[in-house]
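Visitor: In what follows, structures are represented as structure tokens.
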Structure P
Amino acid sequence: MAIPEFIKKISDTIWEIPPSYKEGMRVPARIYATEELLTAMDEGVFDQITNVATLPGILNYAYCMPDAHWGYGFPIGGVAAMDAETGVISPGGIGFDVNCGMRLVLTNLTYEEVKPHLQALVDNLFKRVPAGVGCTGFIKLSQDEFCRVVETGAQWCIKHNLGWEEDLTRTEENGCIQGADASKISKKAIERGKDQVGTLGSGNHYLEIQVAKPEYIFDQELAKAFGITIPNQVVIMFHCGSRGFGHQVATDYLQAFLKVMESKYKIKILDRELACAPFHSPEGQDYFAAMKCAINLSFANRQVILHRIREVFSDILHRSPEDLGMHMVYDVAHNTAKLEKYEINGEVRNVLVHRKGATRAFGPNMEGIPEIYKKFGQPVIIGGSMETGSYLLVGVESGIQTFFSTAHGSGRTMSRTKAKKQFQGKKLQEEMAQRGIYVRSVSFAGLAEEAGGAYKNVDQVVEATERAGISRRVARFIPIGNVKG
């Protein structure tokens with residue numbers, strides 16, 4: 001596809017659609033991408049991000065990350081910062097899988113040490129970490145106890161011996177975002193979520209054993225600071241979110257906003273999927289508190305999964321998790337809206353930053369970064385496809401241009417339906433095994449949906465973030481074992 005005439009080139013990695021393009025745009029739309037990535041984006045991305053630019057209270061620009069593709073309301077990879085006093089909150093700018101995020105875990109093992117045990121490790125992870133649509137976990141909670149989980153997040157897990165105290169310090173928001181209120185969630189949301197703690201789910205969620213090869217270390221000092229210190233070091237990365245609970249929270253409040261948006265608040269939008277409410281309205285604040293519950297459930301979900309991973313490695317390798325060096329690097333959230341402080345026109349203001357399929361990427365010495373990483377910047381984890389590789393990056397000072405937001409993954413290039421027609425799951429599994437990647441999946445159809453060919457080139461996505469100055473490469477990891485939903 002040729003670059004449309006309405007898109008203006010700002011630099012080799014920044015492109016802009018001016019407010020004159022569409023009636024109602026309050027700010028320009030900015031797309032962060034190389035020319036190659038831009039021309040491969042579906043046109044729906046341009047339509048959606050310019051719709052986002054019409055929302056009340058939006059500041060500076062409506063942003064698109066290099067992995068952007070068509071989504072619900074916002075494109076996936078969309079970022080919008082709203083003035084907290086005059087702006088809105090929109091579930092379509094957060095996503096249905098609230099706090100779908102990434103966690104990276106170290107070991108002190110090398111590929112050579114793990115290789116003889118790889119199949120046993122993956123098989124046991126497949127057994128211990130339930131995957132697939134509607135799967136349930138080993139933790140059974142009453143409604144009251146589930147409400148405690150969603151209000152306290154990963155902190156609940158540590159109190160119940162499902163992790164280490166240090167895990168919290170290496171999790172965004174210390175594993176619990178303040179202000180979650182279980183009275184703002186529906187009984188249906190509770191029923192959908194209470195048996196799903198400690199589960200991967202389906203779609204693009206995965207649990208992967210990876211190797212940090214020496215040739216893919218881009219910054220030795222930063223890699224060492226984040227715990228990557230051994231040639232061919234084995235790490236574990238996984239990607240999952242708030243499961244059916246987050247989906248129901250989003251569904252409930254989308255419906256609530258549609259009822260009051262025009263009649264009560266006189267807000268008109270170009271797309272019903274951008275249903276919103278003023279942030280400081282009763283409806284907006286109720287959703288904010290409910291959405292935080294989903295953020296916390298996700299932190300708890302990933303914490304329980306980490307506990308199971310440590311158990312599996314300990315059982316198979318006959319060493320304690322401590323002896324195996326199974327410390328977290330970091331846990332980062334996607335699909336959130338958070339209040340952050342920024343200087344706008346010389347005045348420090350509260351800003352509600354929507355990140356839909358985008359990662360927070362704070363620069364060095366910013367508040368909210370773990371003390372051990374403070375002088376380096378926030379670790380950023382970007383997952384690629386199960387056939388290619390994933391990245392550890394770091395936030396940079398120049399990230400202020402996107403309210404310290406960057407890409408979250410490689411981003412799809414084709415629909416799941418098209419992928420299933422183009423790829424065969426069993427054949428894909430066999431081909432990956434020949435390349436040294438042992439994969440277990442709930443279904444071959446689900447495996448086909450996640451074929452590497454269905455995604456953008458993660459190397460190009462990450463390169464674009466670095467060239468644009470919104471994050472910087474530290475290390476690339478190669479997959480050797482994978483559990484897919």
Structure Q
Amino acid sequence: MNEKIKKIMDLIKTEDVKMVDFKMVDINGRFRHVTIPAESFNEDIMIDGVGFDASNYGYAVVEKSDMVFIPDPDTAMIDPFCEIKTLTMSGNAMIIDYPTNRPLAQYPRNIVLAAEQYMKDTGIADEMYILPEFEFYLFDNIGWQVSPYSIGMSLDAEKAYWNSDSDGKGVVVPKQKNYHIAKPFDNSYECRSEMCMLIEKAGIPVKYHHPEVGAAGQFEIEPKLGKMSKMADGTMMIKYIIQNTALKYGKSATLMPKPVYGEAGNGMHVHMLLFKDGKPVFSDDNGYSHLSKEAHYFIGGLLKHIASLCAITNPSTNSFKRLVPGFEAPVTVGYATSNRSAVIRIPAYAKQPSERRFELRNPDATCNPYFCYAAILMAGLDGIKNKIDPHANGWGPYDMNLFNLPEEEKKKLQGLPTCLEDALDALEKDNDYLTAGGVFPKHLIDKFIETKRKECSELSKIPHPAEFDKYYNC
């Protein structure tokens with residue numbers, strides 16, 4: 001028996017596991033799962049997998065939809081949210097074939113692995129490390145309705161400024177003044193600390209957690225840098241832990257980009273750096289902000305393809321309600337040091353050669369993290385391969401507050417797409433960098449665009465409550 005499989009079997013026995021759960025990912029980056037009794041689990045399942053219908057996951061047409069899920073023993077953990085002792089694992093999807101199964105090319109986890117292999121094949125680097133920042137809101141009440149006779153939503157957080165006349169204790173936070181605020185105003189500290197302990201228990205080291213700007217209960221959890229493929233798995237698990245721990249504390253967690261009108265939105269900024277033979281590719285003491293020419297070319301690739309990237313990194317109509325001026329969200333195609341108004345920010349505090357990096361600030365957690373991280377890598381590698389210089393292309397560095405520029409100067413700047421439809425148009429025209437090396441199958445990109453266009457079409461037909469305010473008495 002394989003040593004890793006043996007460890008799984010031993011873990012089931014020693015922990016008295018009753019159920020074994022397999023977590024799979026659909027085209028939108030959401031968990032689906034299948035569970036079997038522990039007594040039915042055996043070595044054959046780890047090798048031959050569990051069958052599932054991929055057409056219901058958004059990947060395959062019905063007549064070619066029979067797939068098998070192969071669990072990855074390295075992802076095994078006891079699920080902390082199951083009352084019945086449950087061991088859970090992620091893994092990869094395979095096409096049933098003879099004599100051996102083939103990887104399902106469009107399955108998210110396989111996309112990330114293919115992107116990492118493509119990176120190695122180019123000779124540019126052999127490892128990519130990333131650090132996604134997870135911003136989210138915790139609400140005490142949330143509800144919505146979409147019907148012919150009632151369209152609307154309501155939410156509440158006890159600490160929000162709009163409860164100043166009803167709180168009874170005076171423990172409310174002024175609008176947009178929640179950043180790093182301490183107890184008694186930070187009333188979800190224990191909830192977030194438990195989230196972080198569970199994240200660490202899942203094998204994902206945590207850097208810190210803290211209150212963010214939004215007074216309606218916005219917070220951030222930031223892990224430490226990790227290998228891209230592992231962090232893609234980690235992103236799924238972090239979101240799972242945030243949402244389920246919140247429910248345990250009687251709250252609702254959302255990573256939705258713009259849940260509260262007039263408050264800061266939730267981003268998922270992605271820090272990144274490359275290594276080759278254990279040495280940092282992005283570091284150069286003599287370069288701008290101590291970054292190498294390869295780092296600048298990588299930035300150039302991201303900025304060249306940023307419009308089409310937005311379709312993958314910001315794949316919801318709500319995403320573009322966050323990407324507006326005034327809330328520290330990026331709106332300008334450019335790069336700079338310590339500047340949160342440009343889409344790429346170089347953190348000045350990363351002084352060690354092994355930490356020198358930059359962050360892409362537009363992504364949000366509505367993305368499929370496997371697609372998002374792989375697409376970011378592919379755009380950056382394209383920049384290095386084609387020596388796309390961001391400065392020569394007029395993308396910066398912008399070492400000034402872009403929000404405060406005169407209107408005439410702002411008009412000269414290139415902006416991000418302002419809606420999902422525009423981003424999808426860009427992806428339709430600009431996707432060769434994704435299909436290089438066969439990393440993103442063309443039919444997956446087409447299916448993704450089709451799926452998202454359908455969402456846009458559905459939402460465009462629904463009257464908005466604000467339209468009644470504007471037009472009811474026309």
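Visitor: On FRET efficiency 1/(1 + (r/R0)^6) of positions 375 and 455 (r between Cβ atoms, R0 = 41 Å, to 0.05), which of the structures labelled P, Q is highest?
Guide: Largest one: structure Q.
Visitor: When Cα extents along the principal axes in Å is calculated, the result is 63, 52, 48; to which of the structures P, Q does this value belong?
Guide: P
Visitor: Follow-up question, since we're still on this one. Which of the displayed structures (P, Q) returns the greatest value of relative contact order in percent (Cα under 8 Å, 6 or more apart) on calculation? Don't jump to the answer; show the numbers that get you there.
Guide: Details: P: 22; Q: 14.
For this comparison of relative contact order in percent (Cα under 8 Å, 6 or more apart), the top structure is P.
Visitor: Given 5.6 as the derived value for distance in nm of label points 7 Å out along Cα→Cβ at positions 55 and 391, which of the supplied structures P, Q does it correspond to? Can you show the working numbers first?
Guide: Details: P: 2.5; Q: 5.6.
The structure behind it is Q.
Coordinate-derived values only; no laboratory data. Values in this document were obtained by computation on a predicted structure and should not be read as measured data. Cβ atoms are built from the backbone, for glycine too; each structure is taken alone.
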